Structure P
Amino acid sequence: MNVTEVKVYMIEGKEKLRATATITLENAFMVHGLKVIEGETGLFVVMPAVKKNGVFKDIAHPITAEMRNQIVTAVLAEYSRKDEEKLQEDDLKDEQVQEQEES
C-alpha cells in the first residue's frame, strides 16, 4: 500500500502544532487528522487520535514500521514544501513593502 496524496494545512500561532494533514492511500482510502508537531529534536507526525479519560488513543495508525515511515516521510516532505513556499511568499511581500516605502 502506498501514500498516493498528501495535503498539509499549515497552522500558525500554536505552541508546538505546526500543521494538520490528510493522506490518501492507493487513491482509495483517506485518513484525516494527522498532525505535524515541533518536538525537542525536530518535527514528527502524530496519527489521528481521540482523548478518553485524559489519555490519547490512536483511531487510525499503520501496523508496520515500513508503512509508518512512508506516511511520516510523505507528510514531512509536503510540510517542508509548503513551509518553503510560505517563506518565499513572505520574502516577496517584504520586498514589495520595501519598494513601496522607498518610492
Structure Q
Amino acid sequence: MKSIPQRMCISCRTMQDKKTLLRIVRDKDGAITLDFKGKKAGRGAYVCDNPDCINKCVKKKLLHKVFGCAVPDEVYGYIGNEYKEECKRRHDDDILGDK
C-alpha cells in the first residue's frame, strides 16, 4: 500500500494530506505565489485550504519565518486576494457544473 504524503499547515500546525493543502511557493528569483496545482518549482510552505488559516497566515505574517526572509506586505495582500479569487472561481465552477 502506497503512503500518502503528509504536510503541516503553517497556520494551524495540523498534519494533513498534501493534496488537501494549498502550497505557497518562493521561486529562485524570490517571487512568492500561490501554487494551486502543487507543481511549481521552489521552496514551498503549506496552508489549509480554508479562509481561517489563510487569514491567520496573512495577519501574523507567517511566511517571514518559513522562508527565512523579509516578505513585503504587498505579497500578503496578493495571497489574500488571490485566494478569494480562486474561491470565487471554484464556486462559479460548482454552480455551472450543477446545470
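Read-outs: derived from the displayed coordinates by stated rules, not from any lab. The structure presented is a predicted model; accordingly, all values stated were derived computationally and were not measured. Cβ atoms are built from the backbone, for glycine too; each structure is taken alone.
Match the computed value 1.1 of distance in nm of label points 7 Å out along Cα→Cβ at positions 21 and 77 to one of the structures P, Q, and report its label. Working through the options, I get structure P.
For the read-out Cα Rg over 2.2 N^0.38 Å, a value of 1.33 was computed from one structure; give its label from P, Q. It traces back to P.
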